[in-house]
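Asker: These are the structures, in structure tokens.
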Structure 1
Amino acid sequence: MNVEPLVRAIVSAFMFLEHSGADEINPDAAAQGEENIGDELALLNGADRVEFRRVLEEIAASSSDPGYAEFVRGMPLMLWGPDEN
């Protein structure tokens, strides 16, 4: 299975929630959405987390937008905390 489109969708959803203003989405709802995404991804086993991080790095490396690449590379930290990097 090619998981890159799935990982890109997760990044897009998380980015939308993280960067939307209060006039676009309620901040509490955005935070809850981010938490829900993180809770589901916390269920990944070790090997799947390694694969998820590998795909994130490929996505970041292929981006011409340094801000987007930095956000993508920061996803494991945002999702699982400092022990994941």
Structure 2
Amino acid sequence: MSKINPLEQCVRDQLDRYFLDLGDSEPRDMLAMVIDCVERPVLQIALERCEGNQSKAAQMLGITRSTLRKKLLAHNLQP
């Protein structure tokens, strides 16, 4: 049996809570919602750790600088 990492467990716990809060309602666009909720703080932390250097942040994230810039614009994180 493989052990779930702490970040994955946190996501699972929050999704369980999300379903409890939904009650009888049906979830919609759940994957997009989760990606949006996770992506924003990941981008913010990468930029903070790289002191605002987008090239270094993109490298840390494993994406190109242009992809990072698109994601920053999409999340209204552009300085």
Structure 3
Amino acid sequence: MEISVVKIGNFKGIRLSKTLIARYNIKGTIDLILEKEQIVLRQKATPRKGWEKAFKEMNENGDDSLLISDGFEDDNLDEWE
């Protein structure tokens, strides 16, 4: 697909067609990645999206217990005083 660089106010930019925006579900903010002589536009990732719900479900299922003890049996905390 060929598109033109156009003047947008005091800037230059590109315009994406409504079809492309709908097809790739482009919303809000996108990431622009510069790679070997290419520009890649990617929907901005939402790190940790859904974690709160997943942790709540883990707690309800009892899956959130420690796998490793958070201390040692022979801990001598007196030496830290």
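No lab work stands behind these numbers, since they all come straight from the coordinates. Fair warning: this is a prediction, and the values are worked out from it, not measured in the lab. Cβ atoms are built from the backbone, for glycine too; each structure is taken alone.
Asker: Going by Kirkwood radius over Cα pairs in Å, which of structures 1, 2, 3 comes out largest?
Answerer: Sorting by Kirkwood radius over Cα pairs in Å in descending order puts 3 first.
Asker: By the measure mean count of other Cβ atoms within 10 Å over residues 6-13, tell me the structure among 1, 2, 3 with the highest figure.
Answerer: 1
Asker: Computing relative contact order in percent (Cα under 8 Å, 6 or more apart) for each of 1, 2, 3, which one ends up highest? All intermediate terms of the calculation are to be shown ahead of the outcome.
Answerer: Values: 1: 28; 2: 16; 3: 12.
Comparing 1, 2, 3 by relative contact order in percent (Cα under 8 Å, 6 or more apart), the maximum is at 1.
Asker: Here is a follow-up. Looking just at FRET efficiency 1/(1 + (r/R0)^6) of positions 38 and 62 (r between Cβ atoms, R0 = 25 Å, to 0.05), which of the labels 1, 2, 3 belongs to the structure with the highest value? Please list the in-between numbers first.
Answerer: Details: 1: 0.55; 2: 0.95; 3: 0.00.
Between 1, 2, 3, the highest calculated value is found for 2.
Asker: Here is a follow-up. For distance in nm of label points 7 Å out along Cα→Cβ at positions 14 and 70, find whichever of 1, 2, 3 sits highest and give me its label.
Answerer: Of structures 1, 2, 3, the maximum of distance in nm of label points 7 Å out along Cα→Cβ at positions 14 and 70 occurs in 3.
Asker: Can you tell which of 1, 2, 3 yields -24500 when helix-only ellipticity at 222 nm (-39500 (n - 2.57) for each DSSP H run of 4 or more, over all residues; to 500) is derived from it? If you can, show how the numbers build up before the last one.
Answerer: Values: 1: -24500; 2: -22500; 3: -6000.
Traced to structure 1.
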